[in-house]
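The next part holds the structures, each set out as structure tokens.
Bear in mind that the values in this text are calculations on the coordinates, not laboratory data. On a predicted model such as this, the values are computed, not experimentally measured, just so you know. Cβ atoms are built from the backbone, for glycine too; each structure is taken alone.
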Structure I
Amino acid sequence: MYQKIVVPLDGSKLVECVLPHMETVAKGCGTEEIILVTVTERIITSSGITQI
């Protein structure tokens, strides 16, 4: 069914709880890859760029 699954991660414990569920979905669908993407925010101020 799904060949690849993309999972956005923001570093929170809540989002990391989804990983075991994604593994189950991937196995059930015969997925070849699970792609984990780290999502960060940048704030641009007069003193420079800060990542949260």
Structure II
Amino acid sequence: PILRMPCEITSEIFEHCLPEDEFPQPSVTSAPVLLSRVCSTWRKQAIGTPYLW
């Protein structure tokens, strides 16, 4: 079901998962890197959401 969600909503959810630090260090245990490792669909979505990076 979550993979059927519109990309815009998924991107919004991803944005809310970002660390609150002003300049967070990229880590495989936190967003956005962690989100991009869940599955290929989420990887494409995360990489395609410029705000995450």
Structure III
Amino acid sequence: MTDLACIVADRCLQSFLGEGYMKAYPIAHLFVDTRVLRILAGANEIMKELDARSL
């Protein structure tokens, strides 16, 4: 899920061009939040390994 959120945020940011990086736009906050979410949730490979161990 975090990968999909990051892909969507990246594409939205690219559609705003340089203005997307300005803090006045909500997309800038979304972009930062998805990056933080990726760090807090842990690497996807690690999460997949933990899920596989529980099976």
Which of I, II, III yields 10.6, 33 [Rg and Dmax of the Cα atoms in Å, calculated]: II
Source structure (of I, II, III) for distance in nm of label points 7 Å out along Cα→Cβ at positions 16 and 32, computed value 3.0: I
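Out of I, II, III, which structure matches -10500 when helix-only ellipticity at 222 nm (-39500 (n - 2.57) for each DSSP H run of 4 or more, over all residues; to 500) is calculated? Provide the component values of the computation, followed by the final result.
Details: I: -7500; II: -10500; III: -24000.
Only one of I, II, III returns -10500 for helix-only ellipticity at 222 nm (-39500 (n - 2.57) for each DSSP H run of 4 or more, over all residues; to 500), namely II.
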